[in-house]
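Below are structures written as structure tokens.
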Structure I
Amino acid sequence: MELSLKRPIVFFDIETTGLNITTDRIVEITLLRIETNGKKSEKNYRINPTIPISPEAKQVHGISDDDVKDKPQFKELAKTLVSFFEGADVAGFNSNKFDIPLLAEEFLRAKVDFDMKNRQFIDVQVIFHKMEQRNLVAAYKFYCHKELTHAHSAKADTLATYEIFKAQLDKYPGLPKNITELSTFSSQYRTADLAGHIIYNDKNVEIFNFGKYKGMPVEEVLLKDSGYFSWILNSQFPLYTKKVLTEIKLRMKNK
């Protein structure tokens, strides 16, 4: 089944120096853009992360420090990447929990505005886990009846994710057919800050999703414990989490 799109969608995958959204960096990114008329375009970049690649990460994706030492830094590619995402929704595999929050951090460090609020996000892994409970290699074999070669390279994983997503639409007639409903289905909850530290409750109010104030409205916490705001800003939380929290604080002042 081909996608019926009202606006473009970009499938993407990243390989990184490690698994910490706040401190790790992208070393490879592949993007596959699908236009509303079905036309596809693709970009792939190796990136100098400016920090060492952890041995654990290298073991997974096979990219070494030497492989990327002469590649451009993310800040040099940021505007090109933003243009590729222009006007498009976003999809990936485990993207809601990792790829999208880490990508947002990279854009913020590069001081390039990447609008996260007016997009739909499709996490193909969530659809897969809700339906079958397996990983990307198994998903590719199950849905596409092929072995995934070069797994854990950004390009192979991006193209496999796109093929799996189309196969899911064919296999499950009950899945939503529009991107907005698929975005809801492939999300565990609605996040305000991408990383899931601040989420929306059923009344569309931002609440904390961690720590001693988990489940409590952010505005209520900031009113009762003014030091909590400063603690988050001075701790190792993602930049995007801090940005969202600051926006809430400013919104409270303007009420």
Structure II
Amino acid sequence: MNLQHGSCALAVMAKTPQAGAVKTRLVPPLDAEEAARLNTCFLQDVTGCIATLTSKSVHGYVAYTPPGEESAFDGLLPGGFRLLPQRGADLGQRLLNATEDFLAAGYEAVCLINSDSPTLPSELLRRAIDTLASAQDRVVLGEALDGGYYLIGSKRVHRRLFADITWSSSVVFQETMERARELRLDLQLLPPWYDVDDLESLRWLSDELFGPKGRRTPANLTPYYAPHTRAYLRSLIDKRGARRLGLDLSPAGAR
């Protein structure tokens, strides 16, 4: 691949959006089909946000699992996005292997981004790209409010960053910082953001999308507008009612 100086891959780590395989912690209040559709909207919005930053040196990807299911993304991604199959038996291996694959392809830096934060501000992605533009080796980490991380960016392969991590727990971010300190890496932190994988975080999302301006927005950042998620969640609220979905939106606060 012929890449320009300062090249960076922005890759969303994603499962194929199949009912029963994604967003299972949102069932109930959603059913499996609704959860899968919401997951699809999240993916469209995260990649849509990334697309606002792509250029000749910054490329958008979806690193997907399971391999062989790439047709599930037909028609869902912005123009120019590419697909990369994930490799590995667990999340740590898949993150490590994706980092290796992108750097081996010639990119000078790679950011791996979760697919669960549809309102993630483009400003945070831009900060990650700019931070990794430095000539020196460094790691960028964005803390998720549930104790994980929404982004990890690097310029070199550091296997230890993904080793002995208690994945899918509230200590992932803390343990990853500890690994970075062990390696004496230049660790740069982004402001915290949140991902949506349970009812509590779905309430946070609905507050952000439909509540009073600025309500529940972390770090005083401007959220991505998330048009697909906004439209679908609004349709669910109109169809099922906010209370039946476990949401609390007053008429005065909704918009």
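Taken together, the values in this text are just the output of simple stated rules run on the coordinates, not laboratory data. Please read all numbers here as calculations on a predicted model, not as lab measurements. Cβ atoms are built from the backbone, for glycine too; each structure is taken alone.
With distance in nm of label points 7 Å out along Cα→Cβ at positions 5 and 93 coming out at 1.9, pick the structure among I, II it was computed from. Attributed to the structure labelled I. Once FRET efficiency 1/(1 + (r/R0)^6) of positions 101 and 173 (r between Cβ atoms, R0 = 35 Å, to 0.05) is computed for every structure in I, II, the highest value turns out to be that of II.
So mean projected area of the Cα convex hull in nm², for residues 117-204 alone, computed for just one structure, reads 6.7; which one of I, II is that? Derived from I, not from the others.
With distance in nm of label points 7 Å out along Cα→Cβ at positions 77 and 157 computed per structure, which member of I, II shows the largest figure?
Structure II comes out on top.
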